[in-house]
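Student: Below: a set of structures, written as structure tokens.
Nothing in this text is a laboratory measurement; each read-out follows from the coordinates by a stated rule. These numbers were taken from a predicted model, which means no experiment stands behind them. Cβ atoms are built from the backbone, for glycine too; each structure is taken alone.
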Structure 1
Amino acid sequence: MQSEITSQIANALGVELIAAEAAGASPHPDALDYILLGRAEWNMGPTRDNYAQAISLFERALALDPRSVDAHSWLASALATRVTSQLTDSAEADIARAEGLIGKVLAASPRSPLAHYAKGQALRARGRYKEAIPEYEAALALNRNLVGALNGLGWCNLFAGSIDEVIPLQDQAIRLSPRDPRVGWWYFLIGTVYLLQSRADDAILWLEKARSHIPAHSTIRADLASAYALNGEIERATAELTEARGLSSDDRYSSLARLRARRVHLVPEIRALFEATYDIGLRKAGMPEG
């Protein structure tokens, strides 16, 4: 318990100190200043603009210090994470660039926890969930406070078929960093698991919490649409599905067939769970089959 309390304090102080340091950056920033500014932007929350700003700042840091392990690692993490967050229109280019940066970092600094996290994110973005799991585990072994790795590990365990391991990982992340700017993702994953377990009331509770933190994310709104419909709240479900379609950058929510086509990397038992719960809810919310 003492260790967990220490981690909570460290995570909370980390966010505050980064913001304070970034606010006091020099009028003529060096590489470290740009890294701090990028991390502060990263901590503003998961939006397209925030990711774009963070990436731009990490790029400036790397231009000033091309040998910086931190600049390489943070830039790779930001590129890969905006793909896993579905907040980019250049997913393939972002992943490829992140992979190149990660290769350089791990060659020079194989014990960099952030580089292992970034590699896990890039593998997850490619749907290589089983390969991503040991990268997240390596990151956590090197830095137990890297709570984003707990979320990534949870998603990969879910998609690889280990659904019972998912919620404990998100609970751990929430305990370690309850005020984290990314806590909405952890709520979202918990809600998704409850949805797949046909526990609509529990799913709604956690997905509404996720929506309050990340209101402009289409996937959260689609999950809520399904959960509301399964709970018999069809009007609310229809409204959330409309929001999901408006927020999505593609036409994935135009039909169930398009959604199923995106699940090719999931293990069969998890695909079956989505079809038996999530898809049924969306059908009730008004999504056509084909």
Structure 2
Amino acid sequence: MSRAVVAGVVALALTLAGCGTGDPVPPGKGPVGAFPAPPRSEAATIWAVGDGDGSPASKRVAALIARGRPTRVLYLGDVYESGTAEQFRSNYAFGTLKRRTLPTPGNHDWTSHAQGYDPYWKTVTGRRPPSFFATRIAGWQILSLNSEEPLDPGSSQVHWLRGQVRQPGNCRLAFWHRPRYSAGRHGDQSDVAPLWNAVRGRAALVVNGHDHDMQQLRTEAGTTSLISGAGGHSHYSIDRGHSRLTWADDHDPGALRLDLRPGAARFAFVASDGRVLHRGSARC
């Protein structure tokens, strides 16, 4: 086989995998397929939640998700109190779902990630997990990003992300821990702007945790932001006057359910007792 043919085959494989040619993935970071992908399907149900602590409230949320038989779970970060190995063992209420989970680290996890987050998720991946990665589910590109690493525009993560979203279309769901905009206690997080700026208009959905509540923010340039941080560790009150807020709940533990199909998504915030609190949809 000639060099030209080999190069063409490699380029095609990278394109199909979602790694743009000309944008090499840094070693150990961002590989497509880092976590097991589900079988190809025209429909998938994904649940997203963060900020759990092993409390009875967290266990009720985990039971809710398990009953929903998820295709995948997006864990949006933070295993309280500090994401140690012991706390992953004792406080991570969603452990029975770990082989269906696509994680991102939270600020409470990251300082001890070498002792907690990394070895815990290595049991799924077979090696140290990448701090950001991509996969595909039901016609959507799913991007797990890391709000706890350096995020300057020249960083390896932002460079990689720009390559991932360069292709036309916005059938993408991006998730990371700390939201760019939030009406919760932590408020807007200006330092994650490089992530938001890269996916704004190029991802139909952005999902975050960090604030211990549930929120939908105003759609901007075709991108709808959702916050699902009511995983059981306390509640943070909502600033109802936030200019971007369209809906919020700061009383109920619960999670976000996303039903994905090619070109469309339906979502619902669901309390741990099964009540649907709010519904919405997005097209791409």
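Student: One of 1, 2 was used to compute distance in nm of label points 7 Å out along Cα→Cβ at positions 64 and 272, and the answer was 5.5. Which one was it? Could the numbers behind the result be given before it?
Tutor: Details: 1: 5.5; 2: 0.9.
Going label by label, the one that fits is 1.
Student: Here Rg/Rh (Cα atoms, Kirkwood Rh), for residues 136-263 alone has been calculated and equals 0.96, so which of 1, 2 was it run on? Don't skip to the answer; put the middle values down first.
Tutor: Details: 1: 0.99; 2: 0.96.
Only one of 1, 2 returns 0.96 for Rg/Rh (Cα atoms, Kirkwood Rh), for residues 136-263 alone, namely 2.
Student: Next question. The value 3.5 for distance in nm of label points 7 Å out along Cα→Cβ at positions 56 and 72 was derived from one model only; which of 1, 2 is it?
Tutor: Details: 1: 2.6; 2: 3.5.
Clearly, the read-out refers to 2.
Student: In addition: Looking at mean count of other Cβ atoms within 10 Å over residues 112-119, point out which structure of 1, 2 has the largest value. Don't skip to the answer; put the middle values down first.
Tutor: Numbers: 1: 25.9; 2: 18.0.
Largest calculated value belongs to 1.
Student: If relative contact order in percent (Cα under 8 Å, 6 or more apart) computes to 12, which of 1, 2 did it come from?
Tutor: Details: 1: 12; 2: 20.
The read-out was computed on structure 1.
Student: Which structure, out of 1, 2, was helix-only ellipticity at 222 nm (-39500 (n - 2.57) for each DSSP H run of 4 or more, over all residues; to 500) derived from, given a value of -23500? If you can, show how the numbers build up before the last one.
Tutor: Details: 1: -23500; 2: -6500.
The value was obtained from structure 1.
Student: Comparing mean count of other Cβ atoms within 10 Å over residues 80-87 across 1, 2, which is largest? Write down the numbers at each step before the final one.
Tutor: Working: 1: 22.9; 2: 17.4.
Largest one: structure 1.
Student: Work out which structure the value 56, 43, 34 belongs to, where Cα extents along the principal axes in Å was derived from one of 1, 2. Numbers along the way, then the final one.
Tutor: Working: 1: 56, 43, 34; 2: 63, 41, 36.
For Cα extents along the principal axes in Å, the value 56, 43, 34 is produced by structure 1.
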